Structure P
Amino acid sequence: MRARLQLGLGLAAIAAVAAWPPERGDAQTDEQEEFVHYRRLTVATSFGERNVLVTYPRRRDRREHPPGERYPVVIALHGQAEALAGPRRGHLGWSFLYRLPTAMSAVLRGRLTRADYQGHVRDEHLAYVNATLRARPFRGVAVVTPYMPNIGGPLGSEAVAEYGDWLAGPLLAAVRERFPGLAQTREGVGIDGVSLGGRVALEVGFRHPEAFGAVGGMQPAIRGLEDGLADLSRDAGRSRPQRVRVLSSAADPFLWATRRLSSALRDRQVPHTLTVVPGPHDYEFNRGPGSLELLLHADAALVHEPVDED
């Protein structure tokens, strides 16, 4: 993967860069750490080593994974603002700016509120989510957050292809080697992302069905790419079916493109879900529906693999 991955897409940033907190070591150090483990992983690329953050529930029994099973893994890609912030800070975007630990503590609690969604949820969707959590409590997932350069452009770009090969190859291999309590098979691994990260996650996920059993995109920046992405998903499903979900919001400028993608997937008979919640395309969405639905979808769509602990 060469340095040209740092080149910009030219997509205008939708939200201003939020203020980063002071640097305090590897990750956020606030009261939410009682709910999660942070683990930093350094993975080699062709342009140097990159830090990756791995976040998963902190169990009361101090185990690194639930008894008899591994945590599923979801690779979560950030938006363009974090890409422009650079690799030193960008990989921390989900933890610092999107408040992933707060979302994880909420779903572990077993009942979500409007405040958890930052107010961006309809009553019927909130009732559905809580009924689902009552019937099947959240079991936990590990969220892997690498830095994503400011890439994109047309489908099939060399930059996205190289980055996708790194995610599906060396990054996943490093995670599996370092964390035996996390998913070791494609049925336990998904990829998701928000805005620019959603656009990249969809293409990478569909191009690597051997690596990802579930693919998602939230408020994906996909204008003009809908039919091409739907073709990729159809082709991927012919060899290895995937669980596909797209999420948008009422004030998302990419809402209609997301609806067109859903229609294109339906025309190609690709099973998927489309969820539209209230709210804008900004950090409020990321801190509410974005982080919550990322966790809920990964927990439900991915296999919790059994592990022999003898």
Structure Q
Amino acid sequence: MSFTLLVTESMSDKGMDWLRSKGVTVKYGRGIDPATLVEDLQGCQAVIARLAVLSRDVLEKATDLKVIARHGAGVDSVDVDYCREHGITVLRNVGTNSVAVAEHAVTLIMSLAKKIKIREDLYKSNQFDKGRKVKAIELQGKTLGLVGIGHIGSITAGICKNGLGMNVIAYDPYVKPGSISGIELVSSKKELFSQADFISVHVPATPETKNSIGESEFACMKPTAFFINTARGTIVDEAALIRALQENRIAGAGLDVTVEEPTSMDNPLFGFENVIMTPHNAGSSEDSLIRASMAAARGCYAVINGLEVEEPAVVVK
């Protein structure tokens, strides 16, 4: 069955080329503000979205829509309750960008440990000798604390433990103690935050995880410890993180996500020399973008044509 699919933002053409070979009309979006989304969704039976927020207000006006495919794993940008009420199938991708996100988290860990940003800035400002005096730390023997030990967290753990010689501990209330080899599960976030030299967040954005890392967690951290978040900005109380950095209560942070995206250029996080910021693209490797594009495209095609949805696309129940 032929249908029209909206691509809200730039993504790999592999999936779109595959859809066109099946007779599907692929329409490219002009922007992700609500008014533009509403206009672009007219006449579309399917949509593949990245950062675009498909709220109830938007979906109410997209009367032809039958399926929404998230380019990534999270569905916090989609009003899933509305979709359930109105028979719109929601798909998410599982694992297509896990390696990319894990590698990005490790890159932030290494960059913070070696103080790459500080050294580079000094060198570029003609302060070669001062840059040489900046002391880095080694990762071997240091402790990585993972908030969440799902697919991405497990890959991150493997790289850090097997490749860098780090000790790995994790807090995840949904995982049974002893079920993961080589990783110590701790009983509380307090225990994790107080022991780790690097803390990396790998949990989804849900009502339960919103602002679940805040003042009390940062208060537990060592002053020599670093905080890394490649998950979702809403998991962290951003004001509490900023205070911890301003008061030198933690050593620095590596952030691929913020509460508002894009965040304001007035955000104090941009002003710290010991904070590395990337624009929510940890999962956007060339390889992962192809996998995600193909999975979302095949998933939409399957739903519209009454076929079984195959992994890595998964129907959100």
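Observations, loosely collected:
- Which entry (P, Q) yields the derived value 47 for percent of Cα pairs over 13 Å apart, for residues 37-76 alone: Q
- Origin of the value 25, 23, 21, where semi-axes √(5λ) of the Cα gyration tensor in Å was derived from one of P, Q: P
- Identity of the structure behind 19.1 (criterion: mean count of other Cβ atoms within 10 Å over residues 61-68, calculated), options P, Q: Q
- Among P, Q, structure where FRET efficiency 1/(1 + (r/R0)^6) of positions 53 and 141 (r between Cβ atoms, R0 = 25 Å, to 0.05) as derived comes to 0.95: P
- Answer label among P, Q for the case where mean projected area of the Cα convex hull in nm², for residues 245-284 alone, calculated from the coordinates, equals 2.6: P
The numbers here are math on the coordinates, done by the rules we state, and not lab data. Quick caveat: nothing in here was measured; it's all calculated off a predicted structure. Cβ atoms are built from the backbone, for glycine too; each structure is taken alone.
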